[in-house]
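Given below, in the form of structure tokens, are the structures.
None of the figures in this text is laboratory data; all of them are computed from the coordinates on show. Quick caveat: nothing in here was measured; it's all calculated off a predicted structure. Cβ atoms are built from the backbone, for glycine too; each structure is taken alone.
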Structure P
Amino acid sequence: MNIAFIPVRCGSKSIPFKNIKSFCGRPLIYWNLKALESSKNIDRVYVATDCEKFKLIINQFKFSKVSVFERIKENADDKSSTESVMLEFLSKQKFNDDDIFLLAQATSPLTQTEDFDGAIEQYKKENTDSLLSCVRTKRFFWNNNSQPLNYDYKNRPRRQDFSGLLMENGAFYISTVGSINRSKNRLSGSISIYEMAEYTAIEIDEEDDWGIAESLMNRHVIKKPCNAKIKLFLSDVDGTMTDAGMYYGENGEELKKFNTKDGKGFELLRESGVKVGIITSENTNIVSNRAKKLKVDFLHQGVEHNGKLDIVKKICKSEKIDLENVAYIGDDVNCKELLAVVGFAACPHDAVESVKNIPNIRVLTKKGGCGVVREFIDLIIKAKN
């Protein structure tokens, strides 16, 4: 059996509750769990935590391979070592000595499924006792005595001619259950190195690391947003096209605020050959007037909860397209069923957590009513081009 293990705890001092803090629209720990869930070489994933809040969020992901291990408080304070919680966990399990144990770090969210799979395959092929992940750095290092450690300053090499040094990036470590129990350490015996991309060197330990890591994540890991051929675009209204605010005039008339940039997005989609529509639980003349202004192909109001999916299935049938050809943006629980099955799903940054945790949904950077629909449409148009 191949086991992955991620230790997290409540008491992070540098960034409180950092392992569930939103990172690129998801709780930080989500990214490692998603990568491990998709791994062909990992059978089970265990998250060791002392925090009930962490447990609830992790269970909301509904990953089939993931289980939560409740670590004792003594192994979750500032002085506790990772090895102490690893050994606690192993002492309460019935694994075989030759089972592979992969220690992954939630603070290295840029690690991808192919890294985990590639490292396990390399570990088996090289038949070493342990393996760790590293990156190659071509920085020049000096000691406290002002002596260079890895180059001759009198003959400074060009970067392309310099082999550099391998540096631990803290992403993961691989050993066997038996080796860990014997050595009381994540590494022992003969050790091999799995080299990762240089950008994965960053570990999120301090606040300054956060923005840098998010930028790298968006650039290198979050791929092209839409693989499906989108033929129909649909949007919710309140909390998506609007800010979910309820505005009333002096005479009791209800008002809503829409975003002009969203409207331009609808126009651009129609010009590109994508049909557009609105599907909402609301039923007002305001929405009817907005839909007329946008020249939408489909308008369905007063649709509650599971009814949205039924309506969209009927549209797909009449248009002779599949759900895979549909893009939809929504923000609340009455959108969940539809968001879970369309080809390209997205939500505003201030959507409810259960929506943001839908697998494969794109959590956008803008809030509802602040141009988030246009942000989503721009992604669709970019993918089409």
Structure Q
Amino acid sequence: MRSRATTAQSGRFRIAVLAGDGIGSEVMSAAVEVLRAIELRLAGTRFALTELSAGAGEYLRSGNPLPPAVFDQLRESDAILLGAMGLPGVRWPGGVEMTPQLDLRERLDLYCGLRPVYLYHPADSPLRNRAAGDIDLLLIRESTEGLFSSRQQQVDAEGSFGAVCIAEDKLRITRHGAERVIRAAFRAAMTRRGHVTLVDKANVLPSMVFFRRIFDEVAAEFPEAITERVYVDAAALYLVRRPEMFDVIVTENMFGDILSDLAAGLVGGMGMAPSADIGEHYAVFQPAPGSAPDIAGKGIANPVAAILSVAMMLEWLGTAEMCAAAVMIREAVREVMADPAARTRDMNGNLTTRQMTEFIISALPGAPTARTT
């Protein structure tokens, strides 16, 4: 991978595109259309897209959901766009699903999982008396350890528990892992409202006592920040009762996995949930809904999460032009979502994936720039 400074100077960004499984190809097509529309509005910028195959479908074709050659190409990219991976009926012999997206997080050390949650229109929330913007939070989950750390352990070779009488998973917290994700949360908060909430279970689990202790140590580096510590069960309650109290939440892997879905439900569902998994050198950007095989091929998947994930990618690429382009996308989504009739099926509307994508592209500010070859 080139440095982002070198990439910025060249004006040419190499983006790996993994459509994956289920609705992945449909929402990825929408994301790419928006990215190309942005490219036409930016003089001197080019996105070189390389389509690669990974996921459950690739496993059925080649026997490996993340082939080594594909992984090598990902490491040479400036950023990675991912649609969706995994299918319920395609599992390892031990019984768990194919999850190459988790392999990417671990192998590329993408420790910082960003899950932004924003309410665009009051009608999209099941909560009463909420206005647009009342729910505006960023959930940051540690994405390389926690309760996911033992996910690859084998119970037995046949995938049947048979005479096994107990199965255990380990919740792993390291000082290195906790320090860097907590520090990332404070840095993110300094660009927002300056409020960081630690979500843990320190009243019960020793690992969470350790996590909280490290939070307190890192918090001392940011004396201007407002801090709060909330147990995970209480956090679930507060997200439903008082979501406006949260700015940046930092938490363990599994807690973040659960709470981010709950938070998405407060603003219209998983189709409104973009995400990023970021490390020191690599980053993956993907919509959170998953492969949704029950609606795959019907052209009704909500593309907004994928499109907002593109905005997150542009912001991460870091140049002033890319950050301005990210704002363009978010403003276009905001304009479209201001009309409560502009919704896909998952949000009780009638728009197709294609129609929603076209609406957002048409709302992008500025006219396309003429290209010369």
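Structures P, Q were compared on relative contact order in percent (Cα under 8 Å, 6 or more apart), and the highest value belongs to Q.
Name the one structure among P, Q that distance in nm of label points 7 Å out along Cα→Cβ at positions 145 and 209 of 1.8 was derived from. Value 1.8 for distance in nm of label points 7 Å out along Cα→Cβ at positions 145 and 209 corresponds to Q out of P, Q. One of P, Q was used to compute Cα Rg over 2.2 N^0.38 Å, and the answer was 0.98. Which one was it? Comparing all candidates, it corresponds to Q. When distance in nm of label points 7 Å out along Cα→Cβ at positions 137 and 169 is computed for each of P, Q, the one that comes out at 1.3 is P. Comparing FRET efficiency 1/(1 + (r/R0)^6) of positions 41 and 281 (r between Cβ atoms, R0 = 35 Å, to 0.05) across structures P, Q, the highest figure comes from Q.
With mean count of other Cβ atoms within 10 Å over residues 193-200 computed over the structures P, Q, the top value is the one for Q, the highest of the group.
When helix-only ellipticity at 222 nm (-39500 (n - 2.57) for each DSSP H run of 4 or more, over all residues; to 500) is computed across structures P, Q, the figure -9000 traces back to P.
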